[in-house]
Structure 1
Amino acid sequence: MARLPAAAPVAELASVCGGSLVGDGSSVVEGVRSLERAGPRDLSFVADSRAEAAAVASAAGVILAKSAGPFPGRTVIEVSDPSAALAAILASAFPRRSARSGVHPTAIVEAGARVDPRAEVGPYAIVGEGSEVGEGAILEAHVVVGRNCRIAAGAWLHPHVVLYDDVSVGPRAEVHSGAVLGADGFGYAPGAAGLRKVPQVGGVEIGADAEIGANTCVDRATLEMTRVGDGTKVDDLVMIGHNCDVGRHVVLCGQTGLAGSTTVGDQTVLGGQVGVGGHLRIGRGVKAGGQTGISSDVPDGASIYGRPHLPYKDALRVQVELKRLPETARIVRELAKAAKGDEVKG
């Protein structure tokens with residue numbers, strides 16, 4: 001449950017999210033809860049028509065919905081996009097925290113590093129030689145920033161984030177605990193004596209307003225930069241290999257892996273556990289269902305699914321046929337047996 005810091009009039013919440021109020025304008029909201037758990041002084045939301053029945057049965061005092069029609073007699077804030085409206089309300093009630101200016105006494109700022117006086121460097125954090133930490137940036141406890149890194153204004157690194165050398169994090173970007181940015185790319189040259197490591201001497205660039213999930217890894221490039229574009233959202237436990245170039249406003253869901261030197265176009269969405277081969281081009285606006293295996297280039301705007309990936313509708317047909325496979329195999333065996341009997345008779 002999200003209890004609001006202070007009770008809010010429903011009219012105020014409608015203004016925050018740009019909605020139209022239907023019903024009791026004097027209602028006061030104290031919390032935001034799921035439809036199943038909301039009470040008379042709580043707000044909840046109907047993401048789509050599938051949740052309408054649950055909303056009708058809910059005790060929620062205020063409902064965010066596209067239309068008040070299904071909820072006669074209830075207090076409703078009508079909005080075009082209930083999920084976006086909920087995000088606006090929560091962001092207003094629970095704004096991102098600001099930096100507590102200063103360097104903690106236990107932190108280490110190496111010679112040649114520059115920390116803006118309005119930045120926050122938390123307990124036991126380390127800022128390496130030649131690195132810069134911008135105005136309002138937050139480095140929480142035990143963050144390690146290597147040498148020659150750039151942490152832009154308003155960026156937020158949660159506890160135990162590790163940045164190797166030559167990593168830049170853009171304005172207002174957020175990196176969650178356990179993420180590692182700039183570890184060596186997986187590059188080896190085979191030879192008669194075995195595998196010889198190819199030094200990875202490039203870096204990593206994380207764009208403005210990007211978000212990197214907990215325990216995600218973004219490897220440094222061999223020579224240039226591994227990039228994650230502005231506004232891109234990367235879930236927990238994602239692997240982005242060296243030399244990858246991930247575009248703007250991309251969504252990479254949990255446990256997705258990109259092999260090295262792959263390009264992902266703007267506004268693409270890769271579902272959970274998607275695997276992408278190396279040296280591929282995934283176009284702009286692509287949508288890949290969970291556990292899709294991508295082994296070749298994907299054109300702009302494609303919707304794909306399956307292993308190996310197929311156009312979404314084709315992949316669904318394959319799934320249907322797989323369910324029929326045992327019966328199909330039985331029929332084929334019977335036909336083969338009958339054909340063999342006919343040959344003997346002939």
Structure 2
Amino acid sequence: FSSNPIDLSDKSYSLTANITTKIAFGKSFRGGELDNQNFQKVMRRAVDAIKSFSITDFFPRFGWIVDRISGVHGKLEKSFGEMDAFFQKVVDDRMNFHNATSGNEENIVDVLLKMKRDGFQSDELILTQDCIKALIMDIFLAGVDTGAGTIVWAMVELIRNPRVMKKLQDHIRSHIKKDQVKEMDLERLPYLKMVVKEVLRLHSPAPLLLPRETTSHFKLNGYDIRPKTHLHVNVWAIGRDPECWVNPEKFFPERFMESNIDYKGQDYELLPFGGGRRICPGINMATITIELTLANLLHCFDWKLVDGMKEEDVDMEEDFGLTVAKKSPLKLVPIPYLS
């Protein structure tokens with residue numbers, strides 16, 4: 001078996017992208033016109049465009065002039081034009097598929113197209129083809145980076161904390177005696193769930209969540225908050241607040257051993273996916289993907305750093321965009337585990 005390192009950042013991104021495309025479109029994008037690599041390039045260009053500094057965000061009335069001159073506006077238009085063409089092709093493919101077959105297998109696009117054919121509309125929305133493309137775009141922009149980034153940060157923390165990695169591997173291997181961990185096995189792995197909670201505490205995918213907008217005037221701690229004010233929740237700071245956590249900077253999954261704190265919006269100490277009616281709708285899919293991927297990576301392989309590296313040498317620099325990802329790729333050496 002080759003001892004060459006693999007790029008876990010790239011592999012994780014490909015995995016979450018393919019899972020999402022399978023759920024949304026009913027197939028993985030490998031080969032053909034909608035090639036997996038083309039898909040990744042389109043997505044990454046769009047994310048890069050979104051995280052560009054925009055004057056319009058701070059001065060809505062006049063900022064667009066500066067953004068046009070600086071090229072930010074053109075970059076956004078080009079990137080989202082590419083995404084629009086990509087998703088238009090997806091919608092057209094599904095429409096042609098159902099015209100040519102009985103279409104027994106349904107995915108998210110099929111359900112949305114059926115709702116459109118049935119004339120679905122509400123007080124706030126008439127479901128057009130543009131709406132369908134926008135919904136699909138939201139699924140990808142919010143879902144792919146979130147899962148991939150969390151998997152990478154988990155492996156970063158585990159490789160930097162050999163005690164935790166060894167304990168988690170022993171935990172998984174003692175409970176799962178077959179070659180592969182299945183979704184139904186996850187409930188038998190409580191320590192894995194503690195590790196994922198600890199990763200989400202330290203590395204929330206969206207440190208400020210998505211901004212909220214106030215609908216009315218109110219006072220908060222003596223401050224006047226006016227209608228249409230943008231509000232951000234700093235879940236990164238909450239996750240590292242010494243008033244909420246003992247030794248908050250330490251990666252210590254056992255802190256959840258005697259705790260009922262969860263990340264599903266009920267406990268304000270841990271809000272990586274937000275809470276309330278606006279909680280991330282993909283929370284269940286994201287957590288299953290993260291847990292199942294980590295379980296199999298640690299069940300089937302031992303992992304070591306590239307020759308010459310020590311735990312403290314692992315680069316922890318972050319790259320800010322829609323989510324906070326590890327800036328440099330995570331490269332580790334996999335060693336097959338022979339039970």
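Here, each number is a calculation from the coordinates, and none is a lab measurement. Everything numeric in this text was worked out from a predicted model, so none of it was measured. Cβ atoms are built from the backbone, for glycine too; each structure is taken alone.
Some observations on this one:
- Among candidates 1, 2, the computation of helix-only ellipticity at 222 nm (-39500 (n - 2.57) for each DSSP H run of 4 or more, over all residues; to 500) that gave -16000 used structure 2.
- For semi-axes √(5λ) of the Cα gyration tensor in Å computed as 42, 39, 14, the structure of 1, 2 it came from: 1
- For 24.2 (mean count of other Cβ atoms within 10 Å over residues 163-170, calculated) the corresponding structure among 1, 2: 1
- Winner on mean count of other Cβ atoms within 10 Å over residues 243-250 once structures 1, 2 are ranked, highest first: 1
- Structures compared: 1, 2; top value of distance in nm of label points 7 Å out along Cα→Cβ at positions 155 and 291, i.e. the largest, recorded for 1.
- Computed 6 for relative contact order in percent (Cα under 8 Å, 6 or more apart) - originating structure among 1, 2: 1
- Here the criterion is distance in nm of label points 7 Å out along Cα→Cβ at positions 11 and 131, and among 1, 2 the highest value is seen for 1.
- Of the structures 1, 2, the one that 0.10 was derived from, the read-out being FRET efficiency 1/(1 + (r/R0)^6) of positions 27 and 67 (r between Cβ atoms, R0 = 25 Å, to 0.05): 2
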